[in-house]
1. One of I, II was used to compute distance in nm of label points 7 Å out along Cα→Cβ at positions 55 and 95, and the result was 3.7. Which label is that?
2. Please state which of the structures I, II yields 3.2 when distance in nm of label points 7 Å out along Cα→Cβ at positions 31 and 47 is computed from it.
3. Given structures I, II, which gives the highest value for mean count of other Cβ atoms within 10 Å over residues 15-22?
4. Match the computed value 28 of relative contact order in percent (Cα under 8 Å, 6 or more apart) to one of the structures I, II, and report its label.
5. Looking at structures I, II, which one was volume of the Cα convex hull per residue in Å³ calculated from, given that it came out as 144?
6. Quick check: -3500 is what I get for helix-only ellipticity at 222 nm (-39500 (n - 2.57) for each DSSP H run of 4 or more, over all residues; to 500), calculated from one of I, II. Which structure matches?
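Readers should treat all values here as calculations from the given coordinates under stated rules, not as data from a laboratory. None of these values were measured; they are calculated from a predicted model. Cβ atoms are built from the backbone, for glycine too; each structure is taken alone.
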Structure I
Amino acid sequence: MSKKNVFAEHDCNIIHKDIVDKVRTNMPKEELLYDLADFFKVFGDTTRIKILYALFSSKMCVRDIASLINMTQSAVSHQLRVLKQARLVRCKRAGRIVYYFLNDQHIKQIIDQGLVHITEK
C-alpha cells in the first residue's frame, strides 16, 4: 500500500468529526506553535535555569552570577544573551556595571509550575 493511500485512508477514519473540528478551530496557528516550542527550548538548559533562578531574588551582574553558579563570566554572558533574545531577562546599566533581571513575573511562574509538576507524586 502506498503512503498516499495510507494517508487518505487515515483521513477517513475520524470517529468524532465534531470533536476534531472543534479542536482544530481552537488550535493556534502553526507559526505560533513553532515559536512556543522555541520558547520552551530555552528552558532546556540547566545553566539557564540556574541563572533564572538566581534572578528570582535579585537583579545581578554577570560577575556575581558567574560566582554564584561557579562558571566563567564568558559562559554566563553567552547564556544571558540567549535569555535576553528569548525576552526572559532584561538588563540595565548602572555606570560600568550591567545588571540583569527577569523580564516579568511570568518567567518565575513558568518555572514554579514546572517544579510543582515534576515534584508531585
Structure II
Amino acid sequence: MIIAAHSVIFADDPDKARAFFRDVLDLPSVDAHDGWLIFKLPPAELGIHPESGDGATAGRHELYLMCDDIEQTRSDLEARGAEFGSPVTEAGFGRTTSIKIPGGGEIGLYEPRHRTAYEL
C-alpha cells in the first residue's frame, strides 16, 4: 500500500537549499542523519499532463507549491528573503510564478483555479 510520496530536489549546494526550506519556507523537518534534512510537505496532489510534442517536456517532472493567495504568499516569502525567478503569470489552471532555491534551481508556486484533490 502506498503511504506517502517523497520528492527530491538536486542542489549544487544542498546545505543552502536545506536552509532555505527550513528558514524561509519554514517547513518542519527531521534529521535523517548528519544534517540530512527530510522536510514535511503540505498535502499533495499529482497532475498528469500531456507532453508538448516537441520533446521539451519528455520525461520531465515538476514540483509546485500551492497557495490560496499568490500575491500575499509572494510578499510574505520575499519578506523572509525569498527571490522569485519570474513574475506572476495567468494560466488557464491558475496563477503561477517560480521561487529560486539557493544552490538548487527553482520550483513553481501556484494559486489554483480548479478543483483540487489534496484534501480528498
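1. Value 3.7 for distance in nm of label points 7 Å out along Cα→Cβ at positions 55 and 95 corresponds to II out of I, II.
2. Working: I: 3.2; II: 3.8.
Among I, II, the structure yielding 3.2 for distance in nm of label points 7 Å out along Cα→Cβ at positions 31 and 47 is I.
3. On the way: I: 9.1; II: 17.2.
Once mean count of other Cβ atoms within 10 Å over residues 15-22 is worked out for each structure, II has the highest.
4. Numbers: I: 20; II: 28.
Considering all the candidates, the number was obtained from II.
5. Numbers: I: 202; II: 144.
The correct label is II.
6. This value belongs to structure II.
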